[in-house]
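S.K.: Presented below are the structures under discussion, each in the form of structure tokens.
Rule-based calculations on the coordinates, nothing more; no lab input. Predicted model, so just to flag it, every value in this text is computed and none were measured. Cβ atoms are built from the backbone, for glycine too; each structure is taken alone.
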Structure I
Amino acid sequence: MSTDDPTSDPVHDPEVVTLATKIFQLARRGESEALAAYLAAGVPADLTNDNGDTLTMLAAYHGHAATVALLCEHGADLDRLNDRGQSPLAGAVFKGEDAVVRVLTEHGADPHAGAPSAAEAARMFGKDQYLDLFADPPQR
């Protein structure tokens with residue numbers, strides 16, 4: 001196939017789209033073991049869907065701390081914002097996912113990234129325990 005052939009574009013290849021959808025579902029469901037196999041096979045830890053949500057955002061928002069930790073270990077950009085300017089940490093704060101907030105903070109996620117940031121969300125929703133966590137340097 002020539003590079004001018006639109007069907008050679010992996011973004012529009014139905015098999016690639018099906019595989020990507022499966023990988024996003026693994027993150028959303030917290031299926032760490034299966035996701036780890038794909039990451040080991042070369043799937044980028046910062047794979048992003050059509051809303052700009054990374055695997056980390058999906059795992060964080062759905063409360064899967066172990067999956068978030070796995071993605072951190074594979075070098076995911078923890079401060080990558082989705083198309084609405086939200087960070088994974090802000091999503092976890094919004095949802096009240098304590099374990100996810102702790103994992104992201106321990107791995108160096110910026111509580112001031114995005115709009116609203118995780119720190120701003122914590123203030124808005126009166127989640128002072130997160131503000132206390134953000135004030136201290138991460139424990140490693």
Structure II
Amino acid sequence: MRTITLFIIHCSATPEGKSLPVEACRQDHIHHRGFLDIGYHFYITRDGEIHRGRPLEKVGAHCVNHNTHSIGICYEGGLDINGVPKDTRTLEQRGSLLALLRELRRRFPKALIVGHHDLNPMKECPCFNCVKEFEEL
């Protein structure tokens with residue numbers, strides 16, 4: 001298994017009212033970004049369902065310079081209806097993300113939880129302060 005030091009939270013940059021199912025995200029990553037698979041290890045749809053992406057043993061493709069030692073988690077959403085960055089997580093997504101992070105923390109107790117923007121300030125993603133929200137985990 002890889003050494004994991006970070007859990008990096010992302011949003012799909014999908015406006016409220018629009019859907020980006022996991023398979024559509026996977027196809028976008030393969031056909032438009034040239035990845036071999038979806039870049040994330042987990043993808044959480046608005047209904048709170050946690051979809052597996054890349055196996056944890058495989059390096060992700062979600063955060064330049066940090067993929068080798070991280071797990072990428074993305075939630076569907078992140079933009080308001082006008083395309084402006086906004087925390088659009090549903091209650092179901094919030095619950096699923098928290099449960100997933102708790103489970104991952106059991107496996108990788110020393111990993112830090114950060115947002116994509118914490119590692120790349122040019123990004124708004126995931127549109128909320130992960131460090132503050134999950135500091136108690």
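S.K.: Work out the source of 17 here, i.e. which of I, II gives that when relative contact order in percent (Cα under 8 Å, 6 or more apart) is computed.
M.R.: Values: I: 17; II: 32.
The read-out was computed on structure I.
S.K.: Something else about it: P(r) over Cα pairs in 10 Å bins from 0, in percent computed as 13, 41, 28, 12, 4, 1: which structure among I, II?
M.R.: On the way: I: 13, 41, 28, 12, 4, 1; II: 13, 47, 36, 4, 0.
This value belongs to structure I.
S.K.: May I pose another question? Looking at structures I, II, which one was mean count of other Cβ atoms within 10 Å over residues 53-60 calculated from, given that it came out as 29.0? Don't skip to the answer; put the middle values down first.
M.R.: Details: I: 29.0; II: 16.5.
Structure I accounts for this read-out.
S.K.: Moving to a separate point now. Compare mean count of other Cβ atoms within 10 Å over residues 13-20 across structures I, II and report the one with the greatest value. If you can, show how the numbers build up before the last one.
M.R.: Values: I: 12.0; II: 15.1.
Result for mean count of other Cβ atoms within 10 Å over residues 13-20 over I, II: largest is II.
S.K.: Moving on to the next point. Quick one: mean count of other Cβ atoms within 10 Å over residues 29-36 came out at 16.8 when computed from one of I, II, so which one is it?
M.R.: Working: I: 16.8; II: 11.9.
It was calculated from structure I.
S.K.: Also, I was wondering about something else. Quick check: 3.4 is what I get for distance in nm of label points 7 Å out along Cα→Cβ at positions 37 and 125, calculated from one of I, II. Which structure matches? Intermediate results must be reported in sequence, preceding the final value.
M.R.: Values: I: 3.4; II: 1.8.
The read-out was computed on structure I.
S.K.: Further question on the same structure: Say we calculate mean count of other Cβ atoms within 10 Å over residues 21-28 for every structure; which of I, II gives the highest result? Show your work: numbers first, answer last.
M.R.: Numbers: I: 18.6; II: 15.6.
Sorting by mean count of other Cβ atoms within 10 Å over residues 21-28 in descending order puts I first.
S.K.: Work out the source of -15000 here, i.e. which of I, II gives that when helix-only ellipticity at 222 nm (-39500 (n - 2.57) for each DSSP H run of 4 or more, over all residues; to 500) is computed.
M.R.: Details: I: -15000; II: -7000.
Traced to structure I.
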